[in-house]
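Read through the structures below before going on.
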Structure 1
Amino acid sequence: MDEQHNPWQITGQKEIYDNPWIHITEFDVINPSGGKGIYGKVHFKNRAIGIVVLDENMDIYLVGQYRFTINEYSWEIPEGGGPFYEAPLEAAQRELLEETGLKANHWKKIREMHLSNSVSDELAIIFLATGLSQHKAMPEATEQLVVKKIPFEEAFKMVMQGEIKDALSVAAILHTNIFLQEGEL
């Protein structure tokens, strides 16, 4: 099987919905087995940006907020949308300051990933931020955030026990744990 060959054929499409954050298209398709059907695609108008924030004691900063879409409270790494015209690092720096009031002297890109590639094209970029200084947080009007600092090991346990469920946060914390175990941080 050729990994680069696209077995899907598009025979038509219609725009279903559009707002400042997402665009939804429904495609008429012939699927890889030759059957006709439809496929919906959610196009995100921003990149997802996540930041693992570690201080000199290996404490991590988490942000808690009630998430409308899942009707649950969620503990996450600081994260948000980065417009495509904005460099990913600049978006990460802006999001970190907005949500936590922190600035970091050292930044490292640690991962790119697709968050839900069966229905969306959302690309996520995760950064590690260290060398921290505290400033004034500036959350958006739609955000009611709680920021907490806990030992990294506790956040890792929260992931393993299913207390942190946000995909970007889970991947970021697991990936950071591997880096820590291998002495790369």
Structure 2
Amino acid sequence: MARSDRNDRERGDSDLVDKLVSINRVAKVVKGGRRFGFAALVVVGDQKGRVGYGSGKAREVPEAIRKATEHAKRNMIRVTMREGRTLHHDIEGRHGAGKVVLRAAPPGTGIIAGGPMRAVFETMGLQDVVTKSLGSSNPHNMVKATFDALIHLVSPRSVAARRGKKVGEIFGRKAGDLATAEE
């Protein structure tokens, strides 16, 4: 029984895609030379709207990547997408000195984004988005600013539910349009 549970868990993780965003080597000077350590930043997603990021540190690169991947899997968020391909609305995100602007795009645009942000959108499954990074180009700040923007993204359905209205009313259809729709 335990074996089938483990296989189910492994299958659940198998649909996740992970991308290594950055790896940093740091040196600690000790008597007799230098000791090297590695810090990895990884983004994980299911290409259906769930995405997470994590960082890990270790003496060896594979171990740092493994730790970062585990951290990313534990901290995943769900992002609602319009038509399964783009964002619902334009939004800004900030973290530290990093600021990113994410804009919804028409079909066929593709992912127009810098390295760290591109990894987030590819693992999330977003197909059309235009972005601009302002301020810090540090990969950690860019990824965290992107996640800040994605967390604050809201769908028209959730706004309508919160306000007690219909989705059509949120988009500001004219009174004449609503009257013809009711007939």
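Some observations on this one:
- Which entry (1, 2) yields the derived value 21 for relative contact order in percent (Cα under 8 Å, 6 or more apart): 1
- When distance in nm of label points 7 Å out along Cα→Cβ at positions 46 and 94 is calculated for each of the structures 1, 2, the largest result comes from 2.
- Here distance in nm of label points 7 Å out along Cα→Cβ at positions 54 and 142 was derived from just one of the structures 1, 2, and that gives 3.2; the source is 1.
- When Kirkwood radius over Cα pairs in Å is calculated for each of the structures 1, 2, the largest result comes from 2.
- Distance in nm of label points 7 Å out along Cα→Cβ at positions 78 and 102 derived as 0.6 - corresponding label from 1, 2: 1
- Each of 1, 2 could give FRET efficiency 1/(1 + (r/R0)^6) of positions 30 and 110 (r between Cβ atoms, R0 = 41 Å, to 0.05), but the derived value 0.60 comes from 1.
- Taking distance in nm of label points 7 Å out along Cα→Cβ at positions 62 and 166 as the criterion, the largest value within structures 1, 2 is that of 2.
- Highest-scoring label, criterion being mean count of other Cβ atoms within 10 Å over residues 118-125, among 1, 2: 2
- Here Cα extents along the principal axes in Å, for residues 38-133 alone was derived from just one of the structures 1, 2, and that gives 51, 30, 19; the source is 1.
- Answer label among 1, 2 for the case where helix-only ellipticity at 222 nm (-39500 (n - 2.57) for each DSSP H run of 4 or more, over all residues; to 500), calculated from the coordinates, equals -11000: 2
The numbers here are math on the coordinates, done by the rules we state, and not lab data. Here the structure is a predicted model, which is why all the values come from computation and not from measurement. Cβ atoms are built from the backbone, for glycine too; each structure is taken alone.
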